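Participant: Okay, got some structures for you below.
Since every read-out is calculated from the coordinates, none of them should be taken as a lab result. Nothing here was measured: the structure is a model prediction, and the numbers come from that model. Cβ atoms are built from the backbone, for glycine too; each structure is taken alone.
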Structure P
Amino acid sequence: MLRELASLPSGRVAKWVVVALWAALLVPALMLAGRLGEVEENDNAAWLPGNAESTSVVDRAGRFQPADTLPAIVVYDRPGGVTAADLAKARADAEAFQDLENVVGRPEGPVRSQDGEAVQTVVQVRKDRTGWEGVGEVVDAMTEIGEKDTGGLGFHVTGPAGHASDSVKAFAGGGGLTTITAAVVVLILLFTYRSPVLPLLPLLTAGGALVTSEAVIYLLAKNAGLTVNKQTGFILTVLVFGAATDYALLLTSRYREELRRHEDRHEAMAVALRRSGPAIVASAATVAVSLTLLMLATLNSTQGLGPACAVGVLVGLLAMVTLMPALLVVCGRWVFWPVRPSYESAGAAEGGVWTRVGAAVSGRPRLVWTGTALVLGVMALGVVGLKADGLSSNDQFTGRPQTAVGAEIRSRHFPAGSGDPVHVVARAASAERVRNALAGVPGVTRVSAPVVKGGEALVLGELADDPSSTAAMRTVERARTAVHRIDGAHAQVGGSTAVLLDTREAAARDSEVIIPVVLLVVFLVLTLLLRAVVAPLLLMATVVLSFGAALGVSALVFEHVFHFAGAEASFPLLTFVFLVALGIDYNIFLVTRVREEAQLHGTRRGALTGLSATGGVITSAGLVLAGTFAAMASLPLVFAAELGFAVAFGVLLDTMIVRSVLVTALTLDVGRWMWWPGALFRRHDDPAPRAAEPGLEPALGRT
């Protein structure tokens, strides 16, 4: 069965059919992929768990005020004091803001600060069907109005609407991210293949996979309720390019080997697919299943990210085992120019870098793996300093956008919580008691009179601290305790601060649930693939240790090198899923080859042969994946920079140290017990070579 499937994309006629089918598929895919932005959801509901208290408040508060609005806080400042002319301008601007499309009601203010050096106006902005983009357009229009004839008066738009506008501008770099990612892939492939033509094939195939993935995700979002947002888009881009190119590297490396053994390139590709296919499929399945498990998350953003990225990985797999082989066979041997692998030519000479690494490790494998594990353990200690309890709005960007500048000016002249209050919804009968309880909460400076409608009441509370700060979130926790004591579950606390708090708590719960399940599923996949128990357990341990080391180093770099304020609450979980799933990839590539060679020559020699044969391609694959994730730093977002750095560093650590040194040393030390209780364990460790399929001799020294 496997032989027949492997021959399909490499057949003399079938290769043209495969290329034609993909060409036909990409025409509608391009049109649908371009509409992905239409189904993106970037409001609070797209990020919060459906059962969060703050989400419920959004629904209940809708009868008192528009639920789909964000406050834009306009700040004017003049050192030495604002003048009467400045106040007149602020009033005129407020009238002009009111006439803008998607501005709701009359602006509040302008209000002069107590020190007389600033003026503040609060404008409610409605989110239209385009979400953030609509808010961004209003903020841009307000900025255009406010910056006219300032006469030296400072002008900034901040608050939730201002932050949404800056997010639009940050994510607008998504198109540039695709270009940068593609450029990184091309540069690494040029270095790997030393061919000016060959890199175009995996790049073309990965691009087709990305477009097709976006089309499928668009259909799922439109018709199956899949939650998609801006975060999904940029992570999907780097993941598809990185993972799909990895599969292309593994396939192309094996195909190049087989071209030296088979005169017919169609036969060479069939053998290459048959021998590398199981590892590629197992790798993609592990990544896809791990990502799909993110559906267990309560955070809607994480929940939707998982299946969307799983679609990208599976489409990338499909492209790389159908379109990529067909294109390679269509092009022929010349595509490897200037170093064409001719029939019966010699491969790379023995004594390559990975052969030398294997020889060094084989001298004292137990000392090597224990020493390596200790070093990784020390690196993991940095996790203690990781601050993954969420980022304030002002800390979400790597630079200083106008919102952050405006927020700093505002905090110097106005109460930190003004303009972005806590919302409390309760039963009308309990309104006054709830109001009094809220007023008595430390951290709440002012409370509004209850507004009663339809048996329910809304009370607003002004916070003493920045609404996006940890101190404000603690105030919300105290407020919830106080109002629940008065009106039980009928009293609920919401607002932007409550949203941040609920997001952090949901992320912590998601990590506790999903991480153990991912480990279990990956272990089962490895057990089925390797037909053993010991090897999967050891591989899992190395990957978890690698994840801990990467996270520990990342925490130190974030604080002491990049000077970031912290990390998003979902950062550890997403980093874990990507690093464990992708780290297992390289172990699968290595250990499946080791197992193949062990069946011929025994486990110890198989370990060295497998490292030598796969070292070059796995290193190249790691560089590609690390490069694509590092490209995320091109977005001016702390979350993107942190996730990109952590995954890129973790992948390089796994590729250069964990896979080549730690796993090889463990295999050499454990020997045939790696395959317990499978049939390979029960064989002698160094059997006489058995007859192999033509062209499948061990490739010691080949890279």
Structure Q
Amino acid sequence: MRYLFLFIFCFLSGTRLYSQKINSAYKLHISETKLPIVIDGFIDEEAWNVRDSAANFFMVSPMDTSYAKVKTTVRMTYDQHNLYISAICYEPKPNTNYAVESLRRDFSYTKNDNFLLIVDPFDDQTNGFTFGVNAAGAQWDGLIFNSNGYDLSWDNKWYSEVKHYADRWVFEAAIPFKSIRYKKGIQNWGINFARLDIKAPEKSAWAKIPRQFNVASLAYTGNLIWDNPPPEAGTNISVIPYVLGGFTKDYENNTRTKFKRDIGADAKIGITSSLNLDLTVNPDFSQIEVDKQVTNLDRFELFFPERRQFFLENADLFANFGYSTIRPFFSRRIGLGVPIEFGARLSGSLNKKWRIGAMDMQTKSIDETGLPAQNFAVLALQRRVFSRSNVRFMFVNKQSLNYDPAMHPGKPVHNAFNRNIGLEYNLASTNNLWTGKSMFVKSFGPVKNSDDLVHAANLQYSSKKWLLSWQHEYVGENYTAEVGYVPRINYIKLNPKLSYQFFPKGGNILSHGPIISSTLYFNKSFSQTDNETSFNYKFTHRNQSTFEVWTSDNFIRLLRPFDPVNTGKGSLSTGSEHLWNTWGANYFSKPQKLYTYSFSGHYGGYFADGTRLNLSADLGYRFQPYVNIAMSTSYNHIVLPQPWGTTNLWLVGPRTDVTFSNKLFFTTFIQYNNQQKNLNVNTRLQWRYKPASDLFLVFTDNYYPSPFAIRNRALVLKFTYWWN
């Protein structure tokens, strides 16, 4: 099977080896201007009288067989410092109110009228940038990786304004060359522009994109042709210092109030226009929004995404090696409950074929727990092969420094080191219909072990109507990744999936079709330990609302004791077998209304011949464009034999976003979780007084819900300044 899979990989890649870029006929010429441009949204400067523009957008959805009904015109120019873009977004019905959530940065794409720029400076159809705004002027920026994925956690310095008229809204922006990464001398960039008008509703793009792919797909970019090579960014050094003050108080243990005063800095140094060195000294991430809680009924560790800005640029080089549950490197392992002293991170492109990522981080020791100072080193190399595929190498090393367990009697023992070395091949056909991956990883530790290997591979075909996917994984019994996210070891996994979509010629239904998926786990003797097989049927309406019904069959043989409600009442025994069926339904309302909602629910069996009812709802209302109110609720009613009996688990999370402007934001996020017996309140005020420079005031409270009592409290004031 393994050799057959590798043969298919090579065959598919080889068939596209000499394929021409799909949208190479789409060309936009850009010329330098010597005239000034003021970013005010009026685009009345003479510099905008350019000879070429992008118009005649194609519809992406609801169908992709005609030109867009909503008209858009885009122009671009540049000078020695900035790349300029303007877009006139015409409204199909004059004096129609636009639809947006708020002025919050990095808004939800599907819930806002918006315009996006997608740029691929290397024209490698793999990695790039996206910039854009919603119709109220809120900014959106992010990194594009693996052609289709994007990460909006990345923020950088750029300038934009939006103006409104009866029949159109106008976007104007300046993007400094220092804010993007590109290679000197390349005069042909990949480019695309996308427009979403959820009132129409219509999604469109300048260079044509099949509807099954998102608009950030770099496989379908056109060409931005420069009159001269883009100017070098020049000396590109940014220093981002911070100062903060605050206090924490642990009421639960009745400790003294701790006052905190701190200072630190990040620095960004452009080694070349496409290669960046990030440095950090005594970093602090107190302004990062708290993780969204979940009701934990899982047998394995839960995953929470990285939010810290230092780790985000070119994060795909590090974080996307492997699969969602096989990650040799996961940056949240660094600084987990321990301060980071300093770190360095080199990442970017060496040329059109080679990318590099190197990281070294140092954490402090903690005498109370016997945790030694540790060093984390990561090296990632990526080599482009064929038209859009690549080969990756990764090395991860975690090293305890000056550590002797005998010096910390009675405290946890830590490994002297843990290392991972891996090789990965990523397949992406020219038209993006075929994608896949094959990887091999080996771990090393102070004690030599056998069966410390990982192999996994997948192959997926995605056409307008068909989706066929196969994935298999093998994780050895002694494989360890202390700087990774691998919640489960010692298994073999098979995961086939098949779906089909029908497209009616008329009526309210845009598409509908079945989805069949199965996930099977085996031990090394190929005895089955888990199996979940599901059948879904999904309806997508022309107004963008969706409805889905599903049923699943589940089997689990427990490999270790497990508490099915995770509240400490008791555990099911190792080796016990559990079999049940479940059915459920999901509904998501159309996003263009001020009031939006979604409901999901399922009912069926559970562990120990019990039953489980789950009901979830998300409600939202927006007072455009300044206030967005949302409420997320999840309820689980679980009936089991004694000692568990009947358990009711609630997770309630109201949230209010007030955006006074696109520079001043106030957020209050409350989470009530009776499984954890905690009520969390997180309030954050952010003033972006200059691009990428902020003042934060963050207040966090945790309470016992019953009897109501405060557990701990923290208040932090943090000031950051981006200095070039």
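Participant: Given structures P, Q, which gives the highest value for FRET efficiency 1/(1 + (r/R0)^6) of positions 240 and 496 (r between Cβ atoms, R0 = 41 Å, to 0.05)? List each step's numbers first, then the result.
Facilitator: Working: P: 0.80; Q: 0.30.
Structure P gives the largest value of FRET efficiency 1/(1 + (r/R0)^6) of positions 240 and 496 (r between Cβ atoms, R0 = 41 Å, to 0.05) among P, Q.
Participant: Comparing P, Q, where is percent of Cα pairs over 42 Å apart highest? Each step should come with its number before you reach the end.
Facilitator: Values: P: 36; Q: 31.
Once percent of Cα pairs over 42 Å apart is tallied for P, Q, the winner is P.
Participant: For helix-only ellipticity at 222 nm (-39500 (n - 2.57) for each DSSP H run of 4 or more, over all residues; to 500), the calculated result is -500, so let me know which of P, Q that is.
Facilitator: Working: P: -20500; Q: -500.
Going label by label, the one that fits is Q.
Participant: Please state which of the structures P, Q yields 10 when relative contact order in percent (Cα under 8 Å, 6 or more apart) is computed from it.
Facilitator: Values: P: 18; Q: 10.
Corresponding structure: Q.
Participant: Upon calculation of distance in nm of label points 7 Å out along Cα→Cβ at positions 264 and 296 from the atomic coordinates, which of the structures P, Q produces 4.8? Intermediate results must be reported in sequence, preceding the final value.
Facilitator: Values: P: 4.8; Q: 2.4.
Structure P accounts for this read-out.
Participant: Among the shown structures P, Q, from which was the value 18.9 of mean count of other Cβ atoms within 10 Å over residues 472-479 calculated? Don't skip to the end; give the middle numbers.
Facilitator: Numbers: P: 21.9; Q: 18.9.
That value comes from structure Q.
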